[in-house]
Structure P
Amino acid sequence: MALIGPTGCGKTTLTTLIPRFYDVQSGSIELDGQDVRSVTLKSLRAAVGIVSQDTFLFSTTVAENIAFGTPDATPAEIVTAARQAQAHEFICDLPDGYETVVGERGLSLSGGQRQRIAIARTLLVNPRILILDDCTSSIDAHREHEIHGALRTLMAGRTTLIIAHRLSTISLAERVVVVDRGKIVADGTHEELLRTSPLYGEILAQGMELDEEREVSPWE
C-alpha cells in the first residue's frame, strides 16, 4: 500500500506508530489482530523493517553495514542479501570488496549504492512488515529504476507500506491511500483515484517532472 499526501500531512507519523516509535493516544494499532502494545518491543521491532530516505551507514566495512541488524550472519548470507538487493556487483568493484571501509554515513558511495546496501541489510533481517519511507526521492531516475528491482525482491511476501511522491515508486503498490491533514481522504487503486480524487491528481501532477526522463510510463 502506498501512502501519499502533501508534506506534513502525517504519512511518516502514521508509519512510526507501527514499531511504536510513538504510541497512539486513542484507538489502537493492530498486527494480525493483536495490539502492538501487548507484545514486547524487541519482538515487534524485529518484525518491522524500515528503508528510509536518509540511509545511515557506519564508518566500517560494507559487510558489517549489511549485517548491522543481524550480527551473526555468515559471509554467505551477507553475499546472498547483497545479490538480492542488486548490490553485489558494485561491492565487488570496490577496492576491498565487502571489506571496504565506507566513510561516515557512507558518503564515499553514491545515493543509489547506499540505498541498495540498506535494502540488503533489511533483506538479511527478513522482516514480516516493510516500511519504505520516501527511500528513492533523492536518487536520480536512472538509479531509481535500478533500485526498483531490489525493492520488488524486498517486498515479495511482505506487508509493505510505501511513502512516496514519485509516480514510479507509487506504481510498486497495489493500493493507494491519500492522506491530508492527518486524515485518510481517499483510498483505492491508481485508476480509481484518478477518477475520484482531485487531490490525488494534484499530487501526481507535482511529481510528473521527476519522471520526465522515462520513455515508458511506470503504469504500463
Structure Q
Amino acid sequence: MEVPPGEGVVLELGSGAGYCSRYIPGLITSEVFYCPTVQLAVDAQRMPFRDGSLRAIVFTNVLHHIPDLRLFFGEATRCLRRGGKVLMIEPWVTAWSRFIYKHLHHEPFCPEAQHWSFASAGPLTSANGALPWIVFARDRGRFESEFPQLAIERIRPFLPFRYLVSGGLAMRSVMPGFTHSWWARLEVMLEPCMSSLAMFAFIALRRR
C-alpha cells in the first residue's frame, strides 16, 4: 500500500497484531476496542480526528465489518486532506469466491444484499464479505453519486495463492519455504483469469 507523501498522519484501522507500522513511518495503529498492540481505540464510523488531518487511511479486511458504510465514507471524506487516500484489501465477488466464501468460510457473504449496512451483533462477528464488491462494483454509480469527493482510483482483483497455502490466519501451512517463488509465479500466470478467480481486491480511493 503506497501512501501519498506530504503532511498529515496515516491511520490504520483494524491493526490487530499487524505489520504496517514497520513500513509506514508515524503510522497510528488502531482497533475498534482497546488492546495492548495498538495506540488508539477508533470507531471507523466516528473517527476522533480533525477535518483534513489524515494523509491516508489503510486497512485489510475491515470494510466488510463496518455496520454502516455511509457513516465511514462520510468520516473518511471529512478526515482526509485533499489528495489523501483510503487504501484497502477486501474480499471480492467472483464465481470462485462465491463458492469459497459461502461454503468454506465462517463469515456471512451476501452478494444479493440490497443495503450497505447490517445489524451489528459485535465488532468481530458481524459482517458481509460481499460489501466491498457491492459498493465499488455492483453499486459503483450510486457510490460515485453519493460520495463525489472520494474518487475510485484503482480496483485490482487478485487471488493470493501464497496466503491460502501458507495457512492464512489459521497457521496450518502446507507451503514449504522453498516453494514460495513457485506460488508467486502461479499468481502471475493466473492474472488474466482474475475476473472469475479472484478472492480479494486492492481498492484505492482518493480524496478530491
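Values in this text are rule-based calculations from the coordinates and carry no lab data. Keep in mind that this is a model prediction, so the values were computed, not measured. Cβ atoms are built from the backbone, for glycine too; each structure is taken alone.
When mean count of other Cβ atoms within 10 Å over residues 51-58 is computed for each of P, Q, the one that comes out at 17.0 is P. Among candidates P, Q, the computation of helix-only ellipticity at 222 nm (-39500 (n - 2.57) for each DSSP H run of 4 or more, over all residues; to 500) that gave -10500 used structure P.
Of the structures labelled P, Q, which one yields 2, 12, 21, 24, 19, 12, 6, 2, 0 when P(r) over Cα pairs in 5 Å bins from 0, in percent, for residues 43-146 alone is computed from its coordinates?
It traces back to Q.
Once FRET efficiency 1/(1 + (r/R0)^6) of positions 35 and 59 (r between Cβ atoms, R0 = 35 Å, to 0.05) is computed for every structure in P, Q, the highest value turns out to be that of Q. In terms of mean count of other Cβ atoms within 10 Å over residues 91-98, the structure with the greatest value among P, Q is Q. Source structure of the calculated read-out (Rg and Dmax of the Cα atoms in Å, 17.9, 53) within P, Q: P.
A value of 21 was computed for relative contact order in percent (Cα under 8 Å, 6 or more apart); which of P, Q is the source structure? Answer for the origin of the read-out: Q.
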